[in-house]
Structure 1
Amino acid sequence: MNYILLSLLLLASLWAKESDFSLIIDKPYDNELFDITQDYDRHISAVGFSNNYKNSSARNNIEYSNPFDYLASLSNKYGSKINFIKIDDNANILLDKTLNVPMFHTAVSVLKTPSNGYFVGGYTQDGSLIVLKLDANANVIFNKSFGTKNYDKMNTLISLRDGGVLAIGSSVSSRFTNDDLYKNGLGGNDIYITKFSATGEELWSRKYGTEYDDIGIDAVEANDGSIIVLSTTKNNSYKDISLMRITENGNKIWLKNYEFKTTTTPHKIIRLQENNFLVSLSQKNSVHKNQIRLLKFDLHNNLLIDKNISTTYASGLKDIKEYANGDLMGVGFVKDTYNNDGLVMVLSSELKLICQEHFGGESYDIFNSVSILHNSQSAVSGIYTSQNSQESNMWIAKLNRDCTMAQLPLKSIDIYEELTKLFQEEIDANKLLIKKDLSIEFIDYSLYFKLSKYKLSKTQKEFLNRFQKKLIPFLYSIKNEISVLEINGQTSSEWGNANFSDTYVNNANLSIYRAYSTLSYIFKAQDAQTQKWLTKVLKGSGSSYSQRVMLGELENREKSRRVSFKIILNTQAKSLVNSL
């Protein structure tokens with residue numbers, strides 16, 4: 001009973017140390033992350049904006065010969081900059097970089113390139129569109145500014161199979177006679193699409209739309225190279241949703257309008273593994289609360305599923321991604337009268353709800369994007385607003401497939417501290433020593449082996465019995481962090497009158513037997529469930545006399561005849577592999 005209580009106390013201690021994989025990046029003024037991706041080295045990268053207030057004293061030291069330059073310096077005193085963030089598996093920030101683009105407003109997309117770099121898309125305050133290509137360290141390779149002479153806005157940037165990208169957004173109708181692109185426009189706002197090659201060459205730009213305000217929201221490339229575009233048309237007080245299929249050169253193949261009698265907002269379109277498509281919408285219900293609506297259709301414009309997901313509070317899925325088995329993870333927002341939280345949902349391939357959860361504080365929080373990671377967890381980015389604050393912060397979190405928040409992996413120093421607390425009595429009694437590399441050495445003379453012996457003595461068994469009843473439940477409670485528990489047998493360097501070769505080989509055999517006798521004693525003391533886990537992590541090894549204990553140039557033969565333990569964490573194992 002005492003050992004069961006001890007195990008529960010250990011678990012409670014560890015849980016208190018574990019923390020959510022939720023990184024809040026707090027900078028002055030409002031900040032936000034709009035898109036997120038996983039790098040080829042398994043790190044996570046996200047883009048958004050951070051605001052910067054220019055120091056007026058620095059400006060006062062500059063003499064302006066042109067009054068327009070002076071006025072421009074005043075108007076750009078406070079502005080947004082592209083913010084690029086890269087983090088590792090422990091939520092440590094590896095890169096926090098602002099990209100200096102004049103008059104920049106918002107970065108909306110980040111895409112991976114084959115060279116482990118990035119495409120970033122966004123738009124400026126004055127209505128110019130921007131596509132940047134970055135290297136792996138977020139250094140700018142090229143910066144393309146494009147658009148019409150009126151106000152343009154990019155909503156997303158998508159990657160194409162030929163290595164290029166497609167920018168989707170909107171453009172105010174041009175009234176300039178020298179603007180070659182639809183001189184008079186189609187309406188107040190038009191769908192605006194531009195295609196770039198992998199090297200940054202602008203291949204074509206097209207406008208689409210009606211006499212009303214049309215906005216390009218998102219797009220996705222089909223398997224045949226054609227493109228499905230999601231857009232919205234504002235007609236009086238309602239918004240109609242449009243799906244359009246165009247060729248890779250921008251020529252229209254078909255167009256379908258969905259007319260809704262209530263306010264509807266489109267968010268995302270994705271291509272499914274089955275080569276059909278899914279659209280995420282928010283639609284106001286009879287009491288004017290946003291609810292989630294999902295449309296599934298095929299390449300030929302046939303509606304396959306029209307699914308409404310009713311929630312207690314107003315909600316919407318701003319981004320959605322597909323798992324390998326066809327399930328889907330969507331993220332977005334859920335809003336009640338006083339609070340706004342980030343929303344996560346997992347749905348089956350038939351769009352049936354599997355789980356949902358809300359995350360955030362007591363203010364305005366939202367998930368803007370999701371990227372499914374290699375291990376089926378998901379990285380999400382968005383906004384987090386601290387309590388009693390009016391400024392939004394950049395937010396990166398990692399979620400599990402069951403809609404729970406992932407936990408930060410325990411670090412070696414955390415486990416070392418827990419082991420030290422656990423074995424404080426044995427440490428104080430000089431029975432054992434725990435090192436920060438998570439190795440455990442027995443230092444009491446009664447725990448060493450006699451010359452040439454490998455079978456456990458009564459004293460050794462009694463100590464190992466107490467030792468394993470503490471160590472094994474502790475390791476099992478953090479089993480997801482454990483890669484290897486190694487028991488290493490060691491010897492002193494003598495072996496009667498044997499020659500050098502036989503001395504080493506005989507001691508190697510003896511060290512293995514010492515490890516085996518200790519391993520088997522500990523293993524047989526466990527229940528079936530723990531034994532099953534130990535078969536995955538427990539390792540016995542022998543070092544002969546290669547790690548004998550030396551006092552200066554003299555060998556302490558008694559202390560050399562021992563076994564030691566080494567705990568290797570999953571993060572350590574990955575580092576070892578990466579260093580090879």
Structure 2
Amino acid sequence: MKKLFFLLIAASGALSALAQEATPQAAPQAAPQAAPQKKKYTDDALPRWVIDLNLMGGILTQDITATNPVLNYTNALNSSKIGGLKFENGVSYGGNAQIGFFFDKKSHFGIGTGLMYKMQTGDVILDKYTVEYQSTDSRGNIFRQVTNASGKIKEQIEITNISIPLVLKYKHRFTRRVGITADAGLLYNAMLKNQYTTDAKFTYEAIYKHINTANGIVTVYDNATTPSNTDLLITEKQYLATHPGGNTADYLTQQRIIGYNVGKDMEPTNKKGDVSYAQSSVGFLFQPSLSLYLSDKVALNIGGYFMHQLFTHAPTGKRLTDQVGEYNSVLNNVTTTKASSYGGNLGLRFYFSKFSDRDKDGVPNRTDKCPWVPGLPQFEGCPDTDGDGIPDSQDSCVDVPGLKHLNGCPDSDGDGIPNYDDACPYQAGPAKFLGCPDTDGDGLPDSEDKCPNEAGPESNEGCPIPPPPPPPLPPPAPIREHDMSEPILFEIGKAKVSEASFPIIAEAIMELNTHENAYIMIDGHTDITGGNAINDALSFRRANAVRKYLIDMGANPKRMIAVGHGSRNPMADNNTAEGRSKNRRVIMTLKHR
């Protein structure tokens with residue numbers, strides 16, 4: 001039995017290993033993930049609580065150990081011969097009802113208990129029964145009783161066996177419709193009752209030995225191997241010796257009528273009875289089956305079973321028979337019975353309680369396309385880690401919110417190139433320059449343009465070709481600066497010149513027209529909102545926006561210089577909204593030569 005149990009554990013472990021499912025691995029950022037696999041028909045998609053109802057039928061065998069019934073008789077002679085008990089023609093049928101719970105992560109292993117009822121039948125046979133012993137008749141006379149069974153003694157047994165199983169359960173579902181299941185564990189015997197019916201017949205004979213004493217003639221027990229010639233022999237042999245061809249049955253009946261305990265082929269007065277065994281025995285059950293799933297709630301189990309139980313019994317000391325017509329079962333002398341039953345099993349398994357939800361996301365495993373990780377119902381249980389409305393399975397950038405047409409990846413500068421392909425992710429630029437800008441539009445990206453704010457040919461590294469040097473001029477007059485202190489203010493993140501600043505720009509144009517040698521320095525600034533790369537680009541765009549407006553108003557582009565300073569030169573406290581609004585500015589300074 002131990003080997004069988006360990007074999008079950010090993011087999012279950014092997015099946016479990018074959019059933020292992022690889023845990024999904026997170027896809028690398030900026031690389032499309034594989035579509036999730038739908039695990040609709042795995043065991044953990046089923047409810048964990050089950051009710052099993054099984055019908056069982058098969059063969060019953062018993063190995064019976066009993067005490068020697070001769071010991072129940074007083075001064076039994078060595079001539080007493082009693083054979084061994086054998087069990088034959090055993091049949092077992094019945095069923096069990098169990099409630100079980102599957103507890104492990106993949107819902108392969110569980111425990112169960114319930115009630116098993118078995119009705120078993122068979123024949124217990126005692127092949128030989130002859131006893132000679134000391135007895136006392138109804139008148140108080142001691143004599144030698146000789147009892148012989150007329151052939152084999154057979155008892156037809158009906159066994160009522162009620163047990164409580166405590167089992168380890170295993171199941172594995174291979175496809176939507178097919179799986180296996182197995183129960184293995186202990187059986188605690190709650191009741192075992194044997195009801196017997198016998199066909200036994202006995203021939204009873206008597207031998208009386210008389211001796212003379214001071215008190216007269218008395219009877220004594222003759223325990224000699226061969227009775228004395230002077231004994232009174234009320235036996236079949238003695239009768240036939242003096243009455244050849246006589247009717248022994250009638251003779252012994254007449255002797256019984258006058259008071260002797262004799263008779264030929266006498267049947268028991270009561271042929272039926274029952275013997276119960278101890279209830280504290282423990283056995284073993286192994287029940288493997290093929291599971292055919294009718295639905296996710298009901299499975300049909302078809303398989304077999306093997307059960308082994310060891311029953312104990314305290315011998316009662318009752319004689320099988322003593323007086324004519326008396327009978328006590330041969331089972332009264334049984335000490336142990338090793339009962340084994342094996343056969344077929346047909347059962348139904350009902351799954352109840354809620355369907356399993358392994359990742360606790362509210363989507364049951366049976367409909368969860370991502371049962372290993374918590375997700376959202378609208379994505380059939382799959383996650384959206386960055387909350388951008390795109391499930392991780394379709395999101396190439398699962399940790400950063402992005403755009404659907406870019407497979408969930410961001411485009412921070414809005415140039416249509418995702419950040420992971422954009423060499424300048426925070427400055428808009430064309431695809432031919434990998435997303436980097438060409439501020440002056442001269443066909444060279446700013447990173448290769450030594451004059452990114454002035455158009456120039458590639459041959460001059462993006463800088464304009466200077467004009468021929470003018471004729472020598474008289475020494476320049478000292479530079480005078482006109483403080484145009486009123487700043488041009490901008491909204492957060494914007495580079496659009498507001499109408500409120502048009503008068504300041506108009507004044508600058510008037511100054512340029514009035515002073516032919518004057519030029520304007522245009523200095524763009526930002527607050528500290530955003531990083532340095534963003535602020536540098538934004539401050540330049542603001543300065544360039546003012547420069548462009550001056551050009552549109554008729555100013556000579558060669559008489560102005562636009563410079564971006566980012567957030568490095570604040571004029572107010574960036575920790576307040578008011579201060580930051582003053583720092584989002586462009587300052588124009590008119591200079592003369």
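From which structure (1, 2) was helix-only ellipticity at 222 nm (-39500 (n - 2.57) for each DSSP H run of 4 or more, over all residues; to 500) calculated, if the value obtained is -6000? Answer for the origin of the read-out: 1. Comparison across structures 1, 2 (criterion: FRET efficiency 1/(1 + (r/R0)^6) of positions 51 and 379 (r between Cβ atoms, R0 = 35 Å, to 0.05)) gives the highest value for 1.
With FRET efficiency 1/(1 + (r/R0)^6) of positions 83 and 403 (r between Cβ atoms, R0 = 25 Å, to 0.05) computed per structure, which member of 1, 2 shows the largest figure?
Numbers: 1: 0.35; 2: 0.00.
Sorting by FRET efficiency 1/(1 + (r/R0)^6) of positions 83 and 403 (r between Cβ atoms, R0 = 25 Å, to 0.05) in descending order puts 1 first.
If we compute mean count of other Cβ atoms within 10 Å over residues 387-394 for structures 1, 2, which one ends up with the highest value?
Details: 1: 14.6; 2: 18.6.
If we compare mean count of other Cβ atoms within 10 Å over residues 387-394 over 1, 2, the biggest value is for 2.
Each reported figure results from applying straightforward, stated rules to the coordinates on display, with no laboratory input. Note that the structure is a prediction, hence the values are computed from the model and not measured. Cβ atoms are built from the backbone, for glycine too; each structure is taken alone.
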